[in-house]
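Multiple structures follow.
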Structure I
Amino acid sequence: MNIIETDHLTKYYGKARGIIDVSLNVEEGEIFGFIGPNGAGKSTTIRLFLSLIYPTKGDARIFGKDCIKFGPEIRQEIGYLPSEVFYYEGMKVLDLLEYSASFYKKDCSKRLFELADLMELDLKRRIDDLSYGNKKKVGIVQGLLHQPKLIILDEPTSGLDPLMQQKFFNLIREEHDRGATVFFSSHILGEVQRLCNRVAIIKEGSIIDIQDIKTLQKNNYKKIQITADGMDETRFNIDGVSNIEKMDGMISFFYKGDINTITRLISSEKIADLTVEDLTLEEIFMHYYE
């Protein structure tokens, strides 16, 4: 079953591009990564999911229901953490979270206090006295206190220190183990690589690839490093080779193609060492954008 489905989802802000023909499916129980730099269309896509803005054309469905027609009903089962959090600053943290919990048709009190304790959040403090990182903790508790079926995260770790980031990732894995589906939007590729099952890469408002993480790395370029004295790097100017660099007796490049072709070319020379490895998600991402 698909929890999220989009079909040629498009949004223009006047003449300015938001997203164009975004079609993707997120399966139930999946942790799905959505990556791209700032301005690529990540937040626009999420706001369309939540019917905070309306599409120019195309449609999006969550739990099989149209996001615009059934927005209030759908949001009862969604936990959302935006990239920037803004609150009624005169309120105390506990008052704000209890107010947020009142929108759901269930008792969220126990989970509210569990999450606040986990995130080391002082419920007695006023919102306007909190640092940016502590406001982000409020957003995490607010987004998860009703134990949603779908968790939508938009650049969730900004403002969190490394220790709290680790706690947050552990929390998301626990929610996933409980059965929640996670849509994780980020430009920090290491986070996506260690957390997500599949990933979509968005560039200038359009999806350019959707694959599971392992396949994306396996079927993409290999990173090859050769250590040899006096080897001419121009001999590797063949189809499938890119990003050739030479430094301190080492030649490195990316290669996509028949591995036998490149190994025959390498074996015809005397070399001291050879390394062949898969690209990291960050290297794959940069290659797409270059």
Structure II
Amino acid sequence: MTRRHRGSIYLEEAQVLAHTAWPGEQHVLRLQAPKCAAHAAPGSFVHLACDPDVPMRRPLSIMRADTATGWIELLYKVVGPGLRALAARRPGETLSVLGPVGCGFVTHPARPRPLLIGGGVGIPPMVFLAERLQTCRGTAWQPLVLMGSEIPFPFGTSPSRLAVRGVPENCTAGMALLEEWGVPSRLASRAGFPGCFEGTVTGLADAWLSALLPAEREEVEVFACGPTPMLHAVARLARRHELPCQVSLEEFMACAVGGCAGCVVRVQTPDGPVMKRVCVDGPVFDATSVFRTG
């Protein structure tokens, strides 16, 4: 897969514009970071200083970026002292932001039916990609966004008015924001949330893919971000349906600029396996290069 140059990474003192708490210790953080917003791409992330008393930065995926007004939005779940300190930051305060980091997703007009699959804190890149596709001119994109969570979703939900063939009739819940954009979405959970598909998000994706006509399936490309077991399942699903698939990996990292090599993963290339850095060589990779699906 041909990749664009990752471009520049900017260091900004970003003002907190809004910080919204959701159930399950999940938070949506909006920051004024105009340089990052201007260069962010779906799949890229920031390396954020959570608090002056927390020396290590944390990598967080970008969920939205407004180039006109210069803000970015991040979704995170409190795990550990760093993100707990971040959860205490309030509007008007400033945070040090390094970003955007990494190579993002690459879409192909020959496959105008992108299937976007997000799980848990892997949801943000899918929202970002859906927004970019929705505003893209010149290609008749028909994205479908499927999201899964075992805790309450960190956004407003609503019964979808956008029909999706192949989805069970009782699976009606979608993301309200995507509904406003005219992008169909459906939610999956095993926690019994109303309107959600009762099962895994990959099970929901399989139901939709199986309902497509062969010519429609040839127009699909899969994009995914979420926990590693989910990405393994997505890679297997894509292979079974003979579809190209890009995955965004989640790894612990220290520097996020490629210097420490603490986030390397084994990647299969035509010349054999090599070690790649998730931060700057990724976080997006071709699924077949990082997951054995045979």
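The numbers here are math on the coordinates, done by the rules we state, and not lab data. This structure is a prediction, so every number in the text was calculated from the model and none was measured. Cβ atoms are built from the backbone, for glycine too; each structure is taken alone.
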Just checking, which of I, II has the largest value of mean count of other Cβ atoms within 10 Å over residues 98-105? II
Looking just at distance in nm of label points 7 Å out along Cα→Cβ at positions 82 and 130, which of the labels I, II belongs to the structure with the highest value? II
With mean count of other Cβ atoms within 10 Å over residues 122-129 as the yardstick, tell me which of I, II scores highest. II
Output the label of whichever structure in I, II has the greatest value of relative contact order in percent (Cα under 8 Å, 6 or more apart). I
Comparing I, II, where is distance in nm of label points 7 Å out along Cα→Cβ at positions 74 and 210 highest? II
Source structure (of I, II) for mean count of other Cβ atoms within 10 Å over residues 114-121, computed value 25.4: II
One of I, II was used to calculate Rg and Dmax of the Cα atoms in Å, yielding 22.9, 73; that structure is I
Taking distance in nm of label points 7 Å out along Cα→Cβ at positions 34 and 242 as the criterion, which structure among I, II has the greatest value? II
With helix-only ellipticity at 222 nm (-39500 (n - 2.57) for each DSSP H run of 4 or more, over all residues; to 500) derived as -9000, matching label from I, II: I
